[in-house]
Structure 1
Amino acid sequence: MKKNLTLTDKTYRLTREQRPLSYMLSSRHSLRSPLLYFDEDQGVNRPLRYARNQRTPFEDEQDGNAILEPVVFEDGMLFVPRDNQVLQQFLHYHPGNGMIFKEINKAQDASEELELVELILDAQILAKNLSTAKLLSVSRILIGNTVNKLTIPELKRDILVYAKHHPEDFIDVVNDPLLELQNDVHLFFDNNYITFRNNQKDVFYNLPGNKKKMLTIPFDSDPYYTVATFMQSDDGVEIYKYMSKRLKKDK
C-alpha cells in the first residue's frame, strides 16, 4: 500500500538582490507572457494557468469556470500553505522557477552557505600564506599598477580583503599556470618594453629597432592575459625570453 504524500507549507523568495515591496508573477500563459511546460511524456508544450478553484495548474485540464488569482511576492517572499497544492504545483512547473524565484530550502541553503564560508576561509588562508614574490604577482593582476605605490603590509591587507569578497576569483588567479607569465607581462608594460595604443585596443613593441604592432586585443578580453597567451605561442616565445633577460638586467 502506497504511503500518502506528505503535504507541507512552502515559502518562496525572489532571486534578485534588490527585491521590490510587491512583485506580481505572471500567472497565466499568453502570447505576451508565455508560460509553457514541456511534458516529456506527451512530447508537447502545455500552457500553465493559476486558478485556485481548479485541481491542476495545466490549462488543458481545467474546466471553464476557472477563477484567476494574482500571484504576488511581498517584500520578495511568498508563503503558500499546504492546502493550496495547485499554487505549489504551478510554481514548481513555472519557467521562472530557479531564475525569478526559488523555494526556500533551509537544509540546502545552510549547505550552500557553509560551502561559501569554507571557500572564503580557504581563500584567506591561501592569501595569508603567499610568499612576497607571489603576493606581488597576484597583486599586479588583481589590483593593477598601483601595486608599485603600496607597501607590503598594505598589499597583504588588500589581498586578504579581495580574497574575502571574491574567493573563487582569487583562488583561480593564484592557481592559474599563467600567473607568473601574466606578472612578467605587467612588468614588461611597466618598463615600456611593450605599450598600449588606441585606447588599449592594440599592443605595440617598444624595443630598440622594433616598434611594430604585436597584436589587437579581442573585444571584452583581459589585455594582460591576452598578451601572456601570445607569449606562449611560437611567435611570442622568443620575444618573451628576450624581454625576461632584459628585465633581469634592468632590475
Structure 2
Amino acid sequence: MAVRLSIIGSSPAWPNAGGACSGHRVDDRLLLDCGPGVLAKLRDQQAWPTVGAIAITHLHLDHWGDLIPWVWGNLFGPGRETRPALWLPPGSREALEPVLARLGSVDMLDRAFDVAEYEPRQPFTAAGLEVTAIPVVHYSIDAYGFRVRGNSRLFAYSGDTGPCPALEEIAHGADLFLCEATLERGELEGDDRGHLDTDEAIAAATTAHRLVLTHRPQELPVPDGIELAYDGLELTV
C-alpha cells in the first residue's frame, strides 16, 4: 500500500512568494517540521489540523516556528479537542526554556502537545509510523534527518544539512528522498556548512529510488529532469 506525502511548505529560511517554510505531511497523520506559514496552509484544508504527531528536525525557527500559534489554537481556539504528539530533538526542552518563557510560558508546549524527545538512531513511533532520526551537519546546531517507514514503504527526509556521510545513510534504499538544496553553489557558504547545492543533493541520493528537492529559493534554477517540491504538491511513495 502506498504512502502519501503532502508538501505543505517548501521554502528556505525566507519564504518564497506566497509560500510557507518547511512542513511535510505523511499520510495526513504525521507532520515533519512546522515552519512559519505551515499552520495557515493546513487550515486552508480543514478547520484545524488533525495530525496525530509532529516531528521536528532541528530548532532553527523556519522548522518549528508555527508550533507557537498552534499552541494558542489548541488551548483557546478550534484545536481544543486535539492534542498531537510532539517529537523534538534531544535537549530541546532545556534549549527552548528561555525562548518559551518570553513567548508565553516555559510549559506552553506541554500544555498543548504530548511532548517527547527522540534519540539518535533509535526508532520511535509517531502517528503509527516508524521514524528514525539520523544526525546531520548543520552549522553548529544539532540537527537530524528522518527515515520514515509505513505500509512497507520508506520515505527519507534530509532536514537541513551540509554534506556529510549521514546523508547517504538517510537516503539508502528510500522509495522517496526529499532533500534540501538551498544553495546556488556549495563553496559560496564557506567552510562552516549547513546546506546543500543541487549537485550535492543529487550525489547523496544515488541509492534512493526517487529524489525531490525542497527548501530551495525560487530565484535559483533546478537542473533538467530533477523534481522540485512546491507548496501543495502531493506525492505517492
Structure 3
Amino acid sequence: MSYLINDNLIWIMTPKCASYSIENAILSSNLKLKRYNEFYEKNKHIHVSLDSSLKHFGNKESVCITRDWFEKWISSINHIWDLIEYESPFEPICKWEDLNNEIIYNILDKNFVNNLHLATKDDTLKCFFNFLKPNQEKLVESTKSPIELIATSLISEKYWKSARNCTYEFDLKDLDKFVNFIENRFGEKLVINKINKSTKRPNKIVINDELKSFVWNNFEKRFEKRNQLI
C-alpha cells in the first residue's frame, strides 16, 4: 500500500524497509491519510509502485525508506521462511537451518526470476511453490491470506520506485531522520516501534562474491528494465 499524507506527500512502502513499522506508526498518528485503495482491508499490507501511486494521487512529492540491496535480499529470504514455517500450513522445501547456497540457486532459477518479473498473481504463486515441498497446491485454496505475494519481497526496491528516486529518501539505518522530516513538515512526531522483525536464525548460507553476484544479476540489475526477460 502507499499513502497520501496530508494531501501533499506520497509515502511509498518498500518491502523489508521497515514498511510494517512505519505503516503502524502513521496509522496511529494524527496525520491525514488516504490509502492507495480504500477497498483493501486495513490489515492488508500491500505494496504499490511509485508510478502507480503518482497516477492515482497525482503529481506530488514522494518519500521512501531505502536499504542496502544485499541486506534487503537476505532479510527477504529470512522473512519468507519465517512466514512459511511459523505462519502458514505449508512445509518449506527445507528447514531454514538447512538452507544453503546450492538450494538457493536451485530454487531461484531462471523460471522463478522470470515469473517474479511478470508480477501477476498467478506468476508469483508459481514462485511461491518453489519454496515448498511438492504437492501442496491444494492448501492455497484454504489459505485466506495472500500468501503468494511473499515472493515479491525479493524484488529490487528499484521496481517499487519505478526505476527512479523518490523526492525524499532516508536510509533504514537513519529512521530518526525520517521521523524528524515528518515532524518538521507536518508537526507530528511518529513513534516507530520495530515489528515484524526477521528471526535471524542460523543457517548454512555462505555470504561470498558468488552469491552477491547472483543476487545482483537476478534481483537488482535484472529489474532495471522490467520488460526485459532473461
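Going by relative contact order in percent (Cα under 8 Å, 6 or more apart), which of structures 1, 2, 3 comes out largest?
Once relative contact order in percent (Cα under 8 Å, 6 or more apart) is tallied for 1, 2, 3, the winner is 3.
Could you figure out which one of 1, 2, 3 the value 17.8, 53 for Rg and Dmax of the Cα atoms in Å was computed from?
Going through each structure in turn, the value belongs to 3.
Of structures 1, 2, 3, which gives 25.6 when mean count of other Cβ atoms within 10 Å over residues 29-36 is computed from the coordinates?
Source structure: 2.
Computing Rg and Dmax of the Cα atoms in Å, for residues 13-108 alone gives 13.6, 41 for which of 1, 2, 3?
The read-out was computed on structure 1.
Read the figures in this text as sums done on the coordinates, not as results from a lab. Owing to the predicted nature of the structure, the values given are computational and were not obtained by experimental measurement. Cβ atoms are built from the backbone, for glycine too; each structure is taken alone.
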